[in-house]
Each structure stands twice: as structure tokens, then as C-alpha cells.
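Novice: Structures incoming, each one as C-alpha cells.
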Structure 1
Amino acid sequence: MSRLLIVDDHAIVRDGLRRLLESMSSICHIEECSSGEEAYQYLQNNSTDIVIMDISMTGKGGLESTSLIKKRYPKIKVLILSMHDSSLMIQKAKNAGANGYIFKNEISDNLLKGIQKVLEGKDAFPSVQAQEKVNTLELLNGKEFEIFRFIANGKNIHFIADKMNMSYKTVANYQTAIKKKLNIESVLEFHTIAKEHSVIM
């Protein structure tokens with residue numbers, strides 16, 4: 001029997017996932033957290049076997065939270081939930097240490113199967129066609145990638161700083177670093193690249 005932790009910043013989503021997961025005979029206990037930071041704090045005093053992690057949340061995103069959790073608790077299995085079906089996002093999840101990646105529009109069909117797979121020691125990643133050319137977004141680390149996505153969606157630095165619990169200056173520095181790495185200048189270029197690689201929020 002396994003213990004499971006749901007991490008999502010929407011209570012209605014957590015409730016829906018809980019009802020779905022309660023049908024699994026292999027799950028004996030389910031807990032919920034509303035952010036990656038809360039989940040990390042929870043795991044310092046509580047044990048769990050599997051974490052169901054939303055990829056887009058306020059504060060630390062799902063990728064960064066997964067990376068932090070896997071570094072400290074490598075035995076915990078993490079399944080990422082995402083609306084993005086791009087190979088880049090799946091690779092980012094793998095780089096963060098995730099054990100699986102489930103598309104949100106396929107939760108009812110694939111989440112329970114994914115949990116069973118990771119419990120058996122297997123990975124649960126979808127088959128997505130490999131991209132033919134080198135993806136420039138691979139140059140960005142986890143936090144840079146989260147900030148890139150916010151900017152690509154038209155969010156200003158004040159908004160991003162508030163959402164990610166960072167100072168305005170820190171976000172501005174990240175923005176400058178991202179522009180240098182990707183050799184871009186305008187917000188329109190952020191949006192264009194994000195759209196090309198299917199990582200628009």
C-alpha cells in the first residue's frame with residue numbers, strides 16, 4: 001500500500017484528483033498541498049511514496065519543485081501533470097527527475113496507469129515525436145524556463161516577481177540572462193519562440 005501527495009494550486013483540481021485516486025486499492029493514504037513550497041515543507045516531516053505534481057503553479061513551478069524534491073528524496077516517485085504535449089516539456093520534466101508525465105486532457109485514462117507503472121519501478125512518459133533540430137530552450141535552466149514562459153505570455157516583471165516570490169531586480173536579471181542565451185530582444189520574440197515550441201501557458 002502506498003502513500004500519495006497531490007500538489008496543485010487549485011482546490012477543485014485537488015478534489016477531483018482525490019476522488020479519482022481513492023478508487024485505487026494500492027493507495028492507502030492521500031494528502032494535498034497547494035504549492036511546491038508547501039509540498040517540500042510537508043515532506044520534511046511526513047513520508048510519501050508518490051507525488052502528483054502540477055507543472056504550472058504560483059511560486060516555484062512544478063519542474064523546479066520536482067527537482068528540489070528528487071534531490072533530497074530520490075526514492076519518492078513524481079508524476080507531472082501538464083497541458084503541454086511538446087517533447088521539450090517532457091524532456092524538462094525528465095531533467096528535473098520526474099518519473100512520469102501525464103497530459104491533463106488524458107488524466108482519466110492515463111493517471112491511474114501511470115501511478116501503477118511508477119509503483120512497479122517503471123517510467124510513465126508519453127511517446128512524443130522527437131524534435132528534429134536542436135531546441136534553443138534547452139539552454140535555459142529550470143527557473144529561467146519558468147520566467148521565459150511568463151514573459152512569453154505577456155506577464156510583466158512585477159507580476160512575475162509576485163508569482164514566483166522573487167524581487168523585481170532578480171527577475172529583471174533573469175530576463176537579461178534569458179535574452180542573452182536566446183539572442184532575443186523583444187517580448188514578441190519570447191512569444192514567437194514559445195509558440196514554436198508549444199510551451200505557451
Structure 2
Amino acid sequence: MSPRPRTRIQQKNSEAILDAALDVFSRHGFRGATLDQIATTAGLSKPNLLYYFPSKKAIHVALLSALMDNWLQPLRDLDPEAADPVAELLGYVRRKLEMSRDMPRESRLFANEILQGAPRMGPALESELAGLVADKARVIEGWAAEGRIAPVHPKHLIFSIWALTQHYADFDSQVRAVLGPGEPDPYPEAAVYLDTLFTRLLAR
């Protein structure tokens with residue numbers, strides 16, 4: 001028998017819990033977060049929260065599963081048939097930077113999970129993520145072999161893109177403190193800088 005569809009109220013409460021949990025987990029990590037904090041942030045009682053999710057781990061896994069799908073989509077979208085591989089890779093860099101700007105809590109949630117040794121995401125990293133990166137690495141290797149981009153280690157290129165874009169979300173306080181009060185939004189200049197950096201790296 002199929003489960004009964006959720007009512008609008010149930011759907012609203014479930015979304016409120018996940019949004020609250022994203023805020024709490026991104027600030028405190030999995031170990032530092034509590035169900036009481038999540039319930040309070042969601043505006044629900046703890047028993048009400050437990051009606052929707054049986055444990056803190058269940059909430060965390062639900063968030064990570066959705067995040068993994070969203071996080072990988074720009075890499076999935078990298079087009080092997082692109083007319084201009086450099087422009088295609090620069091587009092990927094820009095999309096990742098935009099995700100750091102628009103989804104900082106998600107980025108920090110992911111970073112916290114990795115820093116803990118990926119106890120809940122390990123299997124997905126070893127299968128889905130590793131497989132996707134291997135596929136795109138072969139595409140990048142092919143472009144280099146054809147002389148369409150400069151020779152570059154494809155997986156380390158992807159690591160560099162992740163590091164240089166997600167830094168702005170994961171270390172937001174540090175970035176803004178170092179730039180100073182006269183630079184309220186680091187992203188426009190970051191986009192120009194990264195575009196220049198990767199153009200020089202990839203151009204023949």
C-alpha cells in the first residue's frame with residue numbers, strides 16, 4: 001500500500017524543520033546541533049518534530065541527500081560536446097561561485113560532514129561523486145589531448161575549482177574580515193579574479 005500523501009500543513013512543517021536544521025547544522029555541525037535547537041528554530045515542539053523525523057540523524061541524512069543532488073548538478077551539466085571547453089569550464093567555476101553566494105548554509109553543512117570524515121555521506125562520495133568526477137576527468141583529458149585546453153591534471157583541476165569557490169561560503173567571516181568594511185560583497189571581484197585565473201591556466 002502506498003503511503004498517504006502529506007497534507008499541506010505536514011509538508012509545510014517538514015520544510016520548516018529541514019530549513020531550521022540546515023541553519024542549526026551549518027552553524028554547529030552535526031555533533032553540536034540538538035533536536036531542541038532545531039525544534040525551537042522551526043517554531044515547533046520537540047514531540048511535533050519527532051512526528052516528522054525520528055532522529056537528528058534522519059534529519060541530517062535528508063538534508064545531505066538533497067544537498068548532494070544539488071551540489072553535483074553543475075558538474076553533471078558540464079557538456080562533453082562544448083564548442084569551447086575553456087568557456088565551458090569557466091561556466092562551471094561561475095556556477096560553483098554562485099552556489100557559494102546563494103547557498104552558504106548548504107556549503108557549510110557539506111564541509112562539516114567532510115571534516116568529520118563523512119560518516120553519513122561516505123558511500124555516496126565513494127560511488128556517485130567519485131564516478132561522476134571520473135567521467136568528467138575523462139572529458140577534460142580528452143579536451144587536453146585534442147589541444148583545446150592546456151594540459152592539466154583533471155581531478156586536481158576540479159578540486160581547485162571546489163576549493164576556490166566554496167572558500168567564500170565556508171570561510172565567509174574570514175573573507176569579510178580580511179577584505180574590510182569597504183568591501184561588503186566579495187563575490188563580484190571574486191568572479192573576475194577566478195575567471196582570469198582559470199582562463200590563464202586553461203588557455204592554450
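Derivation of every value follows stated rules applied to the coordinates shown; laboratory data play no part. If you're wondering where the values come from, they're calculated on a predicted model, not measured in any experiment. Cβ atoms are built from the backbone, for glycine too; each structure is taken alone.
Novice: The value 16 for relative contact order in percent (Cα under 8 Å, 6 or more apart) was derived from one model only; which of 1, 2 is it? Numbers along the way, then the final one.
Specialist: Details: 1: 16; 2: 23.
Of the options listed, only 1 reproduces it.
Novice: Using the calculated result -23500 for helix-only ellipticity at 222 nm (-39500 (n - 2.57) for each DSSP H run of 4 or more, over all residues; to 500), pick out the matching structure from 1, 2.
Specialist: 2
Novice: Which of the displayed structures (1, 2) returns the greatest value of mean projected area of the Cα convex hull in nm² on calculation?
Specialist: That would be structure 2.
Novice: Where is FRET efficiency 1/(1 + (r/R0)^6) of positions 51 and 75 (r between Cβ atoms, R0 = 25 Å, to 0.05) largest, in which of 1, 2?
Specialist: 1
Novice: Given a value of 18, 11, 10 for semi-axes √(5λ) of the Cα gyration tensor in Å, for residues 59-106 alone, calculated from one of 1, 2, which structure does it belong to?
Specialist: Details: 1: 18, 11, 10; 2: 25, 13, 4.
Source structure: 1.
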